[in-house]
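Read-outs: derived from the displayed coordinates by stated rules, not from any lab. Because the structure is a prediction, the values reported are computed rather than measured. Cβ atoms are built from the backbone, for glycine too; each structure is taken alone.
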Structure I
Amino acid sequence: MAYVQTLLAGTLVGVLYAALRVKAPVPPPVALAGLLGILLGQNVLEKL
């Protein structure tokens, strides 16, 4: 359930950024790499 809430919150923020035409603070590949790191770190901590 927390995954769905997080996904919805991220989607909402993305829509707001697009609607307000806010420039992303980092290039998309850097942002995606950061998100991947967060996801991997979370999975590692859950398995410990």
Structure II
Amino acid sequence: MTYAEIMRRYGMLVALTLLGGLSVAACNTIEGAGEDIESVGEEIEDDAS
């Protein structure tokens, strides 16, 4: 295995790791936004009754 092949595989590993990390962060952000919207909805519902 040549140096170039090793570096190419290492680069792919780094790229996939970063992509996985971004996916997890985005999922947490969407989940947090959903919780915020839910709490606002509950506040409106409480005020209406």
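Things to note:
- Read-out helix-only ellipticity at 222 nm (-39500 (n - 2.57) for each DSSP H run of 4 or more, over all residues; to 500), computed value -28000, structure in I, II: I
- Each of the structures I, II was assessed by distance in nm of label points 7 Å out along Cα→Cβ at positions 14 and 30; the largest value belongs to II.
- Ranked by Kirkwood radius over Cα pairs in Å, structures I, II are topped by II, which has the highest value.
- Source structure of the calculated read-out (distance in nm of label points 7 Å out along Cα→Cβ at positions 6 and 22, 2.8) within I, II: II.
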